[in-house]
Each structure stands twice: as structure tokens, then as C-alpha cells.
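Several structures are given next for inspection.
Every number in this text was worked out from the coordinates using simple rules, so none of it is lab data. All values reported here derive from a predicted model rather than from experimental measurement. Cβ atoms are built from the backbone, for glycine too; each structure is taken alone.
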Structure P
Amino acid sequence: GNRYIGTGVCVIQKDPDTGFVNAGSYRVAVHDEKTCIVFMEPNRHGDVIRRKHWDRGEKAPVLVSVGQEPILTAMAGGSVLHCPEGVSEIEVAGYFHRSSYPIVLSPATSIPMPATAEIVIEGYMPSPDEALIPEGPFGEWTGYYAHGRRPETPIEVTAIYHRNDPIIFGCPPSRPVRANKEFNDVDLRTKRMLERAGIPGIQGVFTLSRPSFKVVGIRQMYDEHVEDVMRVLEPGGFQHSGNHLWVLVDDDIDITNVQEVLWAMASRVIPADGVRVVPGTADWQLDPRVPPGERSDPRMDHSEDHGRKPYRADNLIINACRPYEWKDEFPRVNVNGPELRQRTLEKWRELFA
């Protein structure tokens, strides 16, 4: 394997055509004193930008920010709030800052570096025709070593900026027992997409476990409401990026509570029409379910057409909501209300301290 300086980093690039600044979370390994290696999935914003530079016959400039403040790390990861192409994660981080995000322009590339960073590595990525260096294996967010050692793009380091006694922020993924809960559980991206599709009553979307076990809370308002949600979730655009399992629950279920979600699945799912398999959805190579025979030579990822078969895997949507047509006749839930629970806690506070 490699020594990974970049497990919670922001890889920052500027689109040479539009000036759009992208901050993505891509793993970065140290190769030697003047070289790093970066892994980017084909067709991600960072990959699109570097290919524009390569098409011009030039090396792609890049900054690797290490130890920046958490909001920028979360934005770069894209799981909490996905920024479409043309919307910079740094600008959105400034919104949460309630002011323009503090930056310093790189003197060599004019790419903005976060002023909050502990270390910033500056360099250039040569095209695959010039250089590729073996990288990996690396335990990814799925909880698995998705692939072995394979050739990836180097970063030719030209400068390193750092604070005195810098602190490296690491976010190494592992099994879901140690999921990155502080960043990735609340799925605002899917909630926003459902609302834009005209679906009312979406209470929230939560990642209950990784690789992606998503729970959607719904306040049912009409017949076919749940069916509308399922139709929107089926297309590949929603299923891409590791969304393996969707569970839809009523608004009386706490979507952040594993036991409540499992209880809803055990007591409200009608298998005949409440379980839907979504076959052959777009996937990526980090998914451990992709059979070995479906993976092409990784070196071909760098060819003009990426030279590989599309990665595919089947996903699942489960309706764990009460049937709308007879929800009023569905057996009542045996549970104490929040008011009674609060009065009990206040009366016997010393016992629950």
C-alpha cells in the first residue's frame, strides 16, 4: 500500500474554460518527497477538469488542502449537500460562514487555497500518456478494499505551504461501525431532488448505514404518494454513487433510529408489492458487489472513452409505510406520547440522571 496524507482532504481545481473552482474529496497518497498520487473516479468534476487541461496538451494544476475546517471537508465530500457543476463548494461553505470564505490565491496557479488549512500541497497532474504510478490498495467508504494496486495519476509537487506544527486531519473509512457520521448521515441532496420533483411531505432522508442504506421519511398525503417517491428513486441518477438500499417509512418513525426503522420494516412491509428490485443501475468500481468479470483493465480507465464496461449492480427499494387506502384502520401503535415521557423524566429526574 501507500502512505495516505489525504483521507479528509479537499482537492481543489479550476476549470480552464469557465473559471469554476471545484473542491472534491479524493484520496491522496505520498509517493516520494516530490510526488503524490491521486485517485479520482472517471467523470467526477475533478476528472472532467483535469481532462480539459490534458486536452490542451498541458498538465493540470491542483491544490491539495489538508486540515481545513470541517464544513469545507463536508462540502468537498458531497454527501451532505451536493454542489452541481458550476457551483463551488468553497462558495457554499462561505454561506455557512455567513461571509465570503477566507482564501489565499496560489501565486503560481491562482487557484484559491483555504486560509483555514493546515497544509496545502501545490502541483501539477501530468496526463496518463506521460505518467502513471501504482496506487493502493485502500480501504474505502464501503468498508472494503474495493480493488488492489493499480496505476493512477501522480501529482508533481512544486510547493508546500504550511502552518507551524501543522495538524493533519485524517478521515480513514472502515466498516459501518465507525461510519463518518459527523459528515454524511443527513442526505439533503436526495431530499432536495424529491422536492424538486414535486413530491410533498418529505420529512427527511437519512443514511442509516454504509454502504448506503438510505431511509426516507414520508407524511402520506394522498393515494399513490409512496408510489410517486418510488418512481422518482428508481432512475439511475438517484441510484448512482452507492445508494444500494432505500427504505420508505411513515412520519411516526424516527429515521435516525435503527430499531424503529427495522420495526417498521418487520411490521408494515407487504412483500408482494412493497419490495422493488431496480436492476442494472449505474454504479462505480468501489462497489464490492460488482463481479470481478465485470471489471476491465484499470489502466483503460484513463483512455479517451475510459475503455471499460459500465459498472452495474442491482439496488432495492422497500415500502415500509402503512397502506394509505386503509391506514386509518391500521392497528394503533402502542407507545407513550412525548408529553407523558417528558413528565415522567421530570418527575423522576434523579433516577434517569
Structure Q
Amino acid sequence: MEYISPIKHLYDRIIEYFYHNNPLSKDRLTALAEQNIVSRAIFFNPDGGYIKTPMVHLENGEVEIQESYMSFLWCTIYNFVKMNEAARKLCLSSDDVVQFNLTSVENLEHMNDLFGWILSLQTTYSEWPENFPSPIDGSEFSNTINVIFLHALSYLLYHEVAHLANNHKTYLELINSRLEDLTDDELYQLKSLEVEADNYAIELLLGGNPDEDQTYIRVIGAIMAQLSNLLLIQNVNGLTQLKHPDIDQRLFNLSHRYKFENQVYQLNIEQTLNIGLSLFLHIHKIEYLKDIPDQSAWYENFDGILAHLYQKLDTEKEKTKDSFFSAREDMR
């Protein structure tokens, strides 16, 4: 029997969420399609090579998503939500600094196995292991992950649509230029296009809906999408981008765009950022835990924790900046 990835069973819902996420997305995408600016079809790329994030073909208006990337995104979101739940339980039962280990977190070993598989997808395609959670396992938890995933993917796709809607095709020559041929002003211009696309994407995802419940599920989906892309960076040199804003800066901008009155929602957003940023630092063996002598020196809230983690990322970028820009000059 031919293998069918579990993620393929979400293709119809991906299209539905993409076009009909809210009245604004429906109206805009319909208008763009009628003007032949955006293709009505989404290309689901079965390519089993290294993971590629969603992209848009400015020449024909086609948006493309790779099957392996969608599997990576779904499983990463699954683990983020699992870790968020585990952290919340640990915080309720302890006044101490919480850390994940096999004795403190239920099913942590299974989460590690899942994470190991999705990291392997970065370079090597493999079939979805049968004993792993999936979009079609029928569990209530996985059904919840499906909804977050669909909003997360819609956010990423709307970013690509923005390049079409905002006529970034006129910058095609600049976009396709070699890095060494671009001036600092041109690089700044390219980054500005990406910021414009990020803003368009979150606006289209939220659709002007004032309902906080609906806003929350979409915002946390967008944040998990960016955190997932952060985890695709294979070494700390990749933190510094030239044609795009740095992902940590995009995360900072996105998370500071909305503050939720519902404290549970706000804490979940901040805890998710804490988990994602800490996980990146942990993967790359960057020390980020403070040497705390007593409780009086602990952070009182997530603002301090996140500022500390962002500073750690900035420090790593500063370490590699000189060699990064020197290499760019050498290419000229």
C-alpha cells in the first residue's frame, strides 16, 4: 500500500482556513484571485529534500508549501503545547525554578523522540512514525493542535500573499540579486518588504475580529510558526539575517503587538516564547540559565525572563557579526 503522510489529510482544511479564515481574508483573497494576482491553487510540494519554508512565486502568483515542512510545523507545535502544559503544572506545584526532566514531566521521553524526528527532517526525509501522535490519531489533544497548526500555516501563507498583494514583484530583480551585489540601502529595502509582509499577514489572520478568544488562538499560532522557523536555524550564524529581519526581532515585534486582558492567554503567550527561545539556546549549547544564589535574584515575571533570553541571542549575534560581514565583503 502506498504511504500517505498524515499531514495530507489536512490539505482540504488548509485550503479552507487559507481562503475562509475570516471575512477579511475571504474578501481580499477572492479579489486578488479575480485580478489574477494570486493563484487560486496552493502547490503542496511532495519534495522529500531538506526542509523549505513556504514560498511564493512572484512570476505566476503561486504559493508553495512543502509536505516535510508541514510535518515539521505540526509536530513542533505539538511539542510546544505539551511543554507549555507541563510547565504550567510544574509552576502550580513548586515555587522553585522549573526544569524539565524525566521525573518531573510525564511523557518527556516520548516528546524527545518526536523532537528528534522533526529535527532529522531538516536534512533527511522519512515517513511519519506510526507510534507518534499525528493529525489523524483521533485524540482531542491532536485535534486542538490541528486548529493551532491551521492558523499558524495560514499566517505564513498570508505573509507570502502579501508579497503579491503589495506588488513586491516590482522588486524582483533586487530580490534575486546576489548578496554581495547589494548595497546596505538595498538590504534595508528588502528587510522593509518583509516587515510589510509580516504586518499584512497578522492583519489578514486576525481579520479585525475583536473577540479575544479568536485573537488568542491566531496570535499563538503565528508565534509558534515563527518559533518553529527559529528552530530550523542550524547554527548561531543563522540568527543574523541580511535580506530578512532577524527571526528573534520578528518574534519580539509580533508578541508586543497584542496584550491580552485574559491573564491565562497572556501567560501562555509568554511561556511559549520562553520555551521556544530557551529550546533554541539549549540546542546550540548556549548557557542561558542564570547563576542564581538565592530567590531574591529571581525574575518576578516573564518580562525579565524574555529580556534575558533576547539578550542572550543578541550576544550571540554580536559574536558572529564581524565574521559574518567580513565574509560578505570577501564575496565582493
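Where does the value 31, 26, 21 come from, among P, Q, when semi-axes √(5λ) of the Cα gyration tensor in Å is the thing being computed?
Working: P: 41, 25, 19; Q: 31, 26, 21.
Label of the source structure: Q.
So semi-axes √(5λ) of the Cα gyration tensor in Å, for residues 8-215 alone, computed for just one structure, reads 28, 21, 18; which one of P, Q is that?
Working: P: 28, 21, 18; Q: 34, 21, 19.
Considering all the candidates, the number was obtained from P.
State the single structure among P, Q that was used to calculate relative contact order in percent (Cα under 8 Å, 6 or more apart), giving 18. Can you show the working numbers first?
Working: P: 13; Q: 18.
Comparing all candidates, it corresponds to Q.
Supply the structure label, taken from P, Q, corresponding to distance in nm of label points 7 Å out along Cα→Cβ at positions 208 and 288 with the calculated value 1.9.
Working: P: 1.9; Q: 3.8.
Attributed to the structure labelled P.
Which of P, Q yields 0.40 for FRET efficiency 1/(1 + (r/R0)^6) of positions 144 and 200 (r between Cβ atoms, R0 = 25 Å, to 0.05), as computed?
Working: P: 0.10; Q: 0.40.
Attributed to the structure labelled Q.
Work out which structure the value -6000 belongs to, where helix-only ellipticity at 222 nm (-39500 (n - 2.57) for each DSSP H run of 4 or more, over all residues; to 500) was derived from one of P, Q. Could you put the intermediate results ahead of the total?
Numbers: P: -6000; Q: -20000.
Attributed to the structure labelled P.
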